[in-house]
Structure formats: structure tokens, C-alpha cells
Structure 1
Amino acid sequence: MAELKVTVPDADRRSAGLKLDLDVLDCNLRQVVFFDTPDLQLNGAGLVVRARRARNGGDSVVKLRPVVTAQLPRDLRHTNGFRIELDAMPGTFVCSASLKARVDSADVKDVLQGTRPIRKLFSREQRAFYAEHAPKGLDLDDLTPLGPVNVARTKFELDEAIGRKAVAELWFYPDGTRILELSLKCAPDEAFQLAAQTRVVLTRRGINPTGEQQTKTRKTLQYFSRLHGKSHHLTRP
């Protein structure tokens, strides 16, 4: 599965929403938290560990990127919840492997409140996947929750010619900044043609699809990493 993504700068977010006719009443609300060390050791090792809350239930993900598909173990590729993904943004793309599992949203809340161990959000298969690729000696319960971030998500019709629904996600950060990400999923062999069509449609609607890109994962990790760094500095004797 390939996923085409483009982020809209915060200064252009409101105008982009109007141009795409996005309606806040159509949105589903989610809450997302990442787990890493304050100095982002997992991110440096190519690992993303995340949990998500929503009204219809939550999920947890362990993702490794980049990966070479042919080098992944056969038994892993047949594990429930395992996916190979190609994430493409203007000027770059990356292949990743992720292992996803359903969790109770209340359990994610308990972890955020410090009353449940982080490892309890992840299945046995996810924990094994994590242990194989995480820095040695860094257990799941050693990680720090980075977040949460509130997210409004909706599906919408980008253009009739494209013939499939797009997804808009608006991420709200505690300092008032936001990221609007637009995405489309397709088969890998459709990605280049769909990317060209999407670029034309967005440009026609007055949205620059080749502007500076900042992924929501990177922004979230960097934002909360800085917060924890300041906190440690303030409490240092």
C-alpha cells in the first residue's frame, strides 16, 4: 500500500480548508501519543512507537523505517496487523514496516496518567518486533510519552477525476500551532500517476503542493522532546 501525503503550512491552513470545503462537523476526534526517550533514541534508530485513542476504540503501532521488504522475515510478513507501507511526500518517499494492534482507549488514557505500564498497550508480537530493532537495553517501559496531540480527521472528495476519497488530518499542538495533512492511499503502481493528478488538482485550487514539508510525526517528536528538555533543565539542581 502506498500513501501520498502533503502538509499545508499553518499560515495557509485556514485558506486551504476553505478551498477544499472541509467541514469541522464531519470530523472524527482522535488523541495521539508517541513513545520515545527525551533525546529521541528510537527516532534515531528508525523506530516509531505510537498509541491512539478514539471513541470507537484505540490502536497501537510499532513502525520501522526505512526497510528493505525482501529482508523482512517471512513469519513477520504473515503476522496479523503487519503492513508494508510506502509513504510519499513531495520530493521524498520512504518504505516502512508496521505492526498494528487494537487497544482500549481507556488503557491508553491510563498510560498517559501513569497508572498502567507502556508495554501493556502492545501485543506479544509488537513487543518482539520492538525488542529486535530498539537500542539495546531500552525497554518499552523506559520510554517517555511524547504527547498527547489532539487530531481532527475527515474524509472528503478531492476531485471527481481522482475517483477516491482523500483524508484530511488537522493536528493541534499545545502552543497553538497546527499541521494540516492531506493524504490518499493507492496501490504502489498507481502512486506516480495519482501524485501527478493530485498535484494538478491542488494547484488548481490554489494550494501549493511543493512547499516546505514537515511530517506530523517529526513535528510531534521534536516539539515534545524540546518540552522535556526544558523541563529537565528547570528541575536540575
Structure 2
Amino acid sequence: MTEPSLHAWLTAGLFLLAVVTAAALTRVSAPYGRHVRDGWGPALPSRWAWMLMESPAVLAFALVYAAGRQRAELVPLALLALWQLHYLHRTFVYPLLTAGGRPWPLVVVGLGFAFQCYNSYLNARHLSELGSYPDSWLGDARFLVGVTVFGLGLLLNRRSDAILRRLRAPGETGYRIPRGGGFELVSCPNYLGEILEWCGWALATWSWPGLAFALYTIANLAPRAVTHHRWYRETFPDYPPERRALVPYLL
């Protein structure tokens, strides 16, 4: 089997994984963060778990990208910069800024690590080897709109994370109702921001791996947003009734 054929089959597998993930997470909440629970085996401190789990999205992506013949071309480099703009912060900065949290089960960390290796190969290999991106792509409407959507999602994601961090004073534990920014409309604007990022990525790359990743992100984060929203409403009797889980006025 040639690499393009293998890559196409693996990309199809990511579409299938998105379907399976959505079906599973609508029935069982992933056991990390506020939804962690006993019975999932050994665990790692949350900061180290996050860094380990996300690290392939920085390191493996860069290595696979560097092996491609188009690695020095303008458009692949611009798209590489977008990817790393998200993941360098998400992998190495975000965990250090958070106030800690409950330990993560190793099984969750391992599954996340494996997914990031898989997804990084698909997207990086497409950018620098298997895709086609002439310099004129920088002026294409799909690229421009995609980068804009990615940027708006990144801003929403970062601002929402900052609001969540400010909810607790140093050394304080427990949860409060977040307010301000996107939280005035939905319970999980940080998830909405990340979904927008990868939908923008799918448009800017105009690729099957990009689309598969965007759909997987929705499959992973939308059910968790619904679970978070339900938890907020059950935990806080005065939780704002007009808020939706993920999409303002709709979901």
C-alpha cells in the first residue's frame, strides 16, 4: 500500500472515531477534571498528565512536518504556525497557569497521547508532503476566512480560560459560577472557542484530515459541554437559566 492510500484510510478512520467518540461520550462522561471518579486505575498529577498527553501535538507534529518535501514552502509554514500557536500554549503554558486539579487516570492520558500522535501524523503529513498549497492559497477566500475563524476561536478559548482561572484565589478549592465574556451566553465558551479554531483550520487547510479533526473535536467537546452544563445546573440552584451549554440560544 502506498503512503497516500494509507493516509487516506487513516483519515477515514478518524471520521469513524469521531462517530464512536460521540456515541460513547453521550453515555459516559470522560473521567477527568470535575468528572473524575474512582475505578479507573493509577493516576498522574493533572499538570503533568496534560503536558504528557498533549506533547505529541507539538513534538510529533513538528517531526512529521519536517520530513516533508514542502516543509519550507510559504503556505505550509503559515499553517504550521497556526497549529503551533494553539498547541505550544495548550501543552506547555496552560497547565502551568491553572491552579492544579484532580489527578488524571493514566488510561485517559494514554488514550489522549495516542490520539495526538495519530492526528498529528495525518495533519502534518498532509501539509508538508501529501497536500498541494501554492503561494496563491494565501489570498484564497477559504484560507482567509479559515484563519479568521481560527483566530476568533483562539481568542474566545484563551479569554474563557482566563476567566476560569480567576474564579479561585491562591490555595482555594471548589467551584463557582463563571461570569463575563462568553460565559454570559453558554456554560462552556472555552470549548466553543476550540471548536471554532479547528473548524477554521479545516477551512484554511481545505483538507480531509482537517475536516476529520474538526468533527472529532465536536464529537469530543460537545457531549462534555452538555455534561458540564447539567453539572452546573444541578450544583448551583441560582445558575443563570438563560445560558445554553455550548451554542448561544440553541444548545
Structure 3
Amino acid sequence: MCSFDEDWTPAPLLERDWIGHDTLLLTFGLPDARRPLGLSTCACLLARGPVPSADGEAVVRPYTPVSTNTMLGAFQVMVKVYPGGAMSQQLASVPIGTAVDWKHIPFNVKTQYPFGARNIVMLVGGTGIAPMLQALHALLGTPSDQSRTTVLYSSKSQADILARGTLDAWEAAHPHRLTVHHTLTREPAGTGWMGRHGRIDAALLREFLPPPSDDVLIFVCGPPAMYDTLSGPRTDQALTGLLAEMGYSAEQVEKF
């Protein structure tokens, strides 16, 4: 059972660590120091900022914890800090110890492990890696699981690749079960990057996606433009975009 329910509950900010030039790893304390967060796999929480917006409205944003339920008394979220970001700027500047309100609602629970497919493809942009880390914890942390996962991860630059060290380590430890491919959209010239450039497009999908079948499951998580291109809007149950054109069905695609 999750430590948070559908009522707002305060949790103090315990630690704030910059893990990228514009990305924070934030640690929050739980009401009971002896318990884990207890959040199910592939679910997010809602956070309410301690400072209202200029019009007096509460600032509420969804965040997917990147910690697991092995952590007791605390949980961690990864936050990209945007210029002028109503919530991210608060979280980047409020004093340690400040209480942030959290809640957990059923709508924010996505597909649950075990996922029921032997071939899983994760199409990721930016901070969309957060729920994928949750899923990979379950997939790779279950010794009996024999599924294979391919991650196509789009970032602006090398500096913007979040959790790169974790993904590299997991790929090295599970070479037959996890493959990660990066593509960069704004990598400066002269950095020595030898990998792919550009967004996740039809050519990249044709190169790495298995043919549509009942044994294939595709996760999509990223900015709105990524959904529009690949699968149709996140809130639309129907499947459109490139994945629909390639023959996949709505049941084979999970929009996070």
C-alpha cells in the first residue's frame, strides 16, 4: 500500500542533488520512517508546490519516483528544472526541510509488472526515462524474467542524458536482456559524439522495433511532441502516429 493516498500529505525535502546541468535528484521523507513508499510499478505521484502561482492557484505537477520500495522512510524523484518553471523552480530553491504536499490517485497507475510480453520497447524523451527506470527495476530485478527490452532514448545533448550511468551499468550486467540506443537532437559540433543524431523517427523505429505481435509491448514517455509523432496524445486512448502506421494496435502501446 502506498504511503500516500488521495488526500494531500506533506513530506519534507531531505536532500537536493544536481545530477545534470538542469536536473535535480530530490529526496523526500515519508510520514513513517520505517516504511517504504509502497508505490506500485509504473505509477506517479502528484506534487503540490509550497508557493502558489501568481494568480493564487496551487501549482501541481506529476512526478514518477526513481527510487524503489527497498528505500525506507524516504523516496526520490528526478526533476528537470525549466527556466520559469512554476514547480521546478520552487523545488530548486526552497530550503531543505520545506514540506511539499503529495498525493496518489488511481488514474496515475499505469500498466503493472509482469507486463506479459517477451519483447518490450521503450521510446523515451528527456525525463520520460523516470517511469522506464521503474519498469527496468522490475524487469531486470526478477531473475526468472526472460523478456528482452530495447530502449530508444532521445535527449538534447550528452549532458542531457539522464541516468546514463545507471543505464550503462544495467546494459553491461544484462547484455542479452537490455539494449539502449541514444539519439541526440542538439549535440554541439566538435564534441566527439559518434552516435545517432535527430529525434526518434520512422527510420529509427523500422531499424529497432520488432514486427507487431501479441508478444510485443511498446512504452512511450516524453514531451507532448513525441506523443503526437509516435502514438497520438497521451490522454487519447486511440493509437495514431507512426506506431499506428506501422501496424501496432492500441493494446500493444502504453502511453505513460
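The maximum of relative contact order in percent (Cα under 8 Å, 6 or more apart) over structures 1, 2, 3, that is, the highest value, falls on 1.
Name the one structure among 1, 2, 3 that helix-only ellipticity at 222 nm (-39500 (n - 2.57) for each DSSP H run of 4 or more, over all residues; to 500) of -21000 was derived from.
Numbers: 1: -8000; 2: -21000; 3: -5000.
Of the structures listed, the value fits 2.
FYI, it's all coordinate maths here, none of it is from the lab. Small disclaimer: the values here were computed from a predicted structure and weren't measured.
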